[in-house]
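The following blocks contain the structures, represented as structure tokens.
Quick note: the coordinates plus some simple rules give every number you see, no bench work behind them. What you are looking at is a predicted structure, and each value in this text was computed from that prediction instead of being measured. Cβ atoms are built from the backbone, for glycine too; each structure is taken alone.
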Structure 1
Amino acid sequence: MCGISGFADFNKKTSKEILQQMNRAMLHRGPDGEGYAEFKTDTASIGLGHRRLSIIDLSEGGAQPKAFQKLHITYNGEIYNYEEIKNELERKGHQFNSHSDTEVILHAYNEWGSAALQKFIGMFAFVIYDEDKKQLFACRDRAGVKPFFYYFKDGLFLFASELKALMHHPNFKKEINTDAVAAFLQYGYVPSPHCIFTNTYKLKPGHFLFINLQNQQLQTTQYWNVYDAYNKPKLDISLPDAITETEKLLTSAFQYRMVSDVPVGVFLSGGYDSSCVTAILQKNNTEKIKTFTIGVPDAGLNEAPFAKEIAAHLGTDHTEYYCTQKEALEIIPTLPFFYDEPFADSSAIPTTLVSRIAREKVTVALSADAGDEIFAGYNRYDYMLKYGKKIQNIPGFIRNGIVALMNVIPADSIPLMNKKYLFHSRYEKLKGLLKDPSEKQFFKSMSRQINEKNILKLFKSNVSEIPTAFDSNELKDEQYSILSYMMAIDYQTYLVDDILQKVDRAGMSVSLEGREPFLDHRIIEWAAQLPLEYKYNQGNKKFIIKEIVHQYIPQQMMDRPKMGFGIPIAKWLEKDLKPFVDNYFSEEFIKKQNIFNNDEVQRIKNSFYNGKSERAEKIWFILMFQMWYDKWINNN
């Protein structure tokens, strides 16, 4: 994993020094080296920058930017099947000078153009400058594991792995997109392809773009779509055969992600997904797999004992670390730097901590994300399937009456339930479901913290809802089910902009490459066609994954409530983080910022400190934006 940056400047004013500033803003992404290439055409100056974290071919043969004939590349990621592609290209007469996958990409692009992307199994974001065709080609992997930001305004095209690199260009205009701010406060992230700044975008997963350097025309094209898999008929396959074939595919995907010239480890939480990755890898490897777990006991976050038991059962080389609440809290002021677009998933804190521990022993770590999106693991799927129709059948006047009552009764005052994980957040979301329980609105409400009506109250000026993948109608009627709909949407939204962004930035904060074995595109293409009951079976989520895991780990060792990387946000905001809230929610800060309606901000804050703990997520989301704003707008 590395960091890439660059430009196409049709005004020909961007110097190598500026490119170096952009590139060096991402030192943490690639501490092992840097490289630059510059070009001039009649119409533009072009620059490619690269920060290197050496993973495959540690020699100078792996250095970038790299050239082949008139093609030049800067690349972030890994093509795991590059040896097979290399063999195919050699049969066609190609000759190679290194052992790097970077060189294979260049030759593949030379041979097949953009169609080469269909051959790649991996995670990638790269830009190729074609001297002969006078064009830039940029792409992002199918699932969006690797980030790619770009900016295009007034004849200046910029790109980078992280937003902060773009901000280091003197002509980058930091104009905040308030519609994107509104979306962030609803979801906790800015949905792709939008960005917190105007004229700035994230390239969508499964897309590539061309820029014609002669006429400045930019065109994006989708080369892979998850709906192509979901819109195929379900397979006619028995459960035993489905289990066998699924495990074969998982084994192939997981083994590919062990390809490396540096040490590799696995994040082991003790849940089904990470246990599945660890069990299959340990079965197929003679050496002990390195596994890592973190616990924060005084913050109520401790899966370490479960992970230790599973690691012992599987025979891995296990490392567990117990950190203090103080260590966890100390991560928070660093978040705006590494998450340089507002980001509110508090599990970024433990993910950063476990990345630090892993980096002491390995350079690559496998993270078992996407099992929930692919195999129906989220509780919200369960709620929708169990309670969706029941809520829809409640007469509207009764639903509205319940909402009015919930507005009066704080979540904290409900015995027993107030102790459950994420209850306060779910209490708020239930209000939205009761107001509009239609299937699509049900799912949208489950995915948001603040509804449209309350969002409008927060802003001084009007804001509009930005189009997102939540609005997709691509799932065909003949293949439609609410479960497939929810999984497909999550795969394109929450997974991309929350989970993958979290893991990328947390790992890169300590120069650790994160790999996502469940995000081999072959897995979702297969799983989308499995009968739904193999994923969600009479209330049993991730059914087929559990059947595979139980072959290696006793069921009684695995069966326990899903924990997640939960952080006690309400407790922290009431005590340790209260000085931050007092500062960033102050009337002085709000009025000077001139984005939010001060009265509404104070109302939310005061209701929280007066006992409505369910407001904690809203306070946290606003706080994360305010800290980001202070870092990148006030202090830059």
Structure 2
Amino acid sequence: MKIKKQYMLAGWVMVAAGVAGAATTNEVAQDKVVVTATRVEMPRSAVGSSVTVVGRDQLTERQCASVVQALREVPGLTVVQSGGPGGTAAMLIRGAKSEQTLVLVDGVPLNDPAGFGRGADLSQMPVENIERIEILRGPQSTLYGADAIGGVVNIITKKGNGPATGEVSAEAGSFNTFNEKAEMRGGNSRYNYSVGASRQDSQGISSASERNGNTEKDGYGRSEASARLGWTPVEEFEATGLVRWNQSRYDYDSAVNGVMMDTDDRGEAESLLLYGEGKARLLDGLWRPRLGGSWVSQRREDTSSLGNSTFDSLLQKLELQNDLYLGKANLVTAGFEVQQEAAESTYEAMGYVDRFDRKTARHQSAYAQDIVTTGPLTTTVGGRVDSYDEFGTETTWRVAPVYDIAATGTRLRGSYGTGFKAPSLFQLYSIYGSRDLKPETSQGWDAGVEQDIMAGALTVGVTYFENQFDDMIDYDFVTATYGNVSQAGARGVETFVTAKPVKDLSVRASYTYTDTEDKTTGAELLWRPRNKAALDMSYAFTSKFRGTVGLVYVGERQDEDFSTYQNITLDGYTLVNLYASYDVYKNVTLFARLENLFDEQYEEVLGYGTLGRAGYGGVKVTF
């Protein structure tokens, strides 16, 4: 992507965000503009960090029913799901633990304070009303604080614009699966709106692997509704509100003496997200403050043969961000945040009650970032201070330069940063907790090159990365409490190719090599494959008929057999998926997909089942 040198920082926001908010990200190529890396909209060519964008076109082509499905092909990221639909899903970015990844919806954190490690479970998140997903790899605590020690996944919702439009769709398929979805959006210079609702039901499969004689089906059902509203009363001010509600019920199985078995367990989960913000353009747009506040509640109830448990949490956050345009080539961002979280849980089994009474934690933070452009070189540098009552102050910093040679279509990228993860409330205050815990810390760097060939018809890229994780918090079986007992390291290479060799054919491919080590034991980290590859080819056979072939290969990786407390090696596997759509009329589309074409038998987690060959089909009506 060639960018004129005068297309500097002030111009970037005018093009990407529009003067006085008139233009939106929808009007810019989705994979050319990113916001998560710097907290302001920037051309991809001016971002030094490693970031991948899963755009709306990809979500549509692959007929993704969940965010988990959308992330499976992302380089440097491995998805591990325990069982079929609704099973807990973990994301592992560049060797980091799942709870070391911060998950956001339009910048609002979803990590659950009631979780043992304060991670986020994306298994309950559909793709309804989502514009794109940005995945940022490497330590990102400078802009996002705790939980971003390994990376950030930011789910960005659709913003209405223009005359009212909408769509409804219905799908049915294997395992008695039914998906229904409805969306509507629109707007003008004064207001915009985007609303959606979806429902999914599935008989599912046995969460405990059927290969071990388990046959009882574990069903799943989920309902969600969301709305994003915008109001621009005057040219210099815009207000936005977001609400997102999710409710699900799920069946699952448990391990007995370390072996997964049919146990007829069930659970329910509900979450509610509220967010509001106001943005202004002052001093002719040179100063752009943004004030926002969020409120996220999450609740889970599990009824198991081993006992009953409940988890409740509340996360509240208030933030002020200021963007200052100091000339055409200097953008300074400074912000302040106040966050308070609360959590409680209860576990009951055979008269025994393990109660984690409600605990709260509050912390304040301040950060600053400077983006400077000098000719083809753009450098982003920033620092942050977080203050916690429980363990004091943490300081992090990050630098990310990119050298964009527009004449040759070459971009040289690099970054170095530090990160930290605060102990969870459970790790601090439960009967297994310790008030002496220190935050986990990390440092990581990467360096890579991207090259456009044939005027951008072909783009190739390669990145080398290294991460070091220190003072990692794990359960210490000697003291029967959590402790800072582990260290780990990861290094590897991420490569990708995107190509459009002919008008109607698009190709995306990636390969990731990851070498991990538990520095305490010398063993590889669990669930991290050394080799992962993905291939996606989409072809428009006619103006109405389009087909896509997707392939994902995940190599061997380590897991733990809890019946013997020994590590074992899980076999690698390859999944091939087919997708097709046909426009019957201008506003009516038939679509179908065939997943796991060759009925591959595999496990993502030892003892848990996975879906075999499955087919789905449906219809979408737009208006």
Problem - Top of 1, 2 by mean projected area of the Cα convex hull in nm², largest first - result: 1
Exercise for the section: Given a value of -11500 for helix-only ellipticity at 222 nm (-39500 (n - 2.57) for each DSSP H run of 4 or more, over all residues; to 500), point me to the structure among 1, 2 it was derived from. Expected result: 1
Completion exercise
For mean projected area of the Cα convex hull in nm², for residues 37-276 alone, structure among 1, 2 ranking highest is 1
Problem - Structure with the greatest value (metric Kirkwood radius over Cα pairs in Å, for residues 157-532 alone, set 1, 2) - result: 2
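For mean projected area of the Cα convex hull in nm², for residues 261-412 alone, which of 1, 2 scores largest?
2
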Practice task
Using relative contact order in percent (Cα under 8 Å, 6 or more apart) as the calculated read-out, with 12 as its value, let me know the right label among 1, 2.
Solution key: 2
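Given structures 1, 2, which gives the highest value for FRET efficiency 1/(1 + (r/R0)^6) of positions 237 and 461 (r between Cβ atoms, R0 = 35 Å, to 0.05)? Display every interim value, and only then the final one.
Details: 1: 0.05; 2: 0.35.
When FRET efficiency 1/(1 + (r/R0)^6) of positions 237 and 461 (r between Cβ atoms, R0 = 35 Å, to 0.05) is calculated for 1, 2, structure 2 comes out on top.
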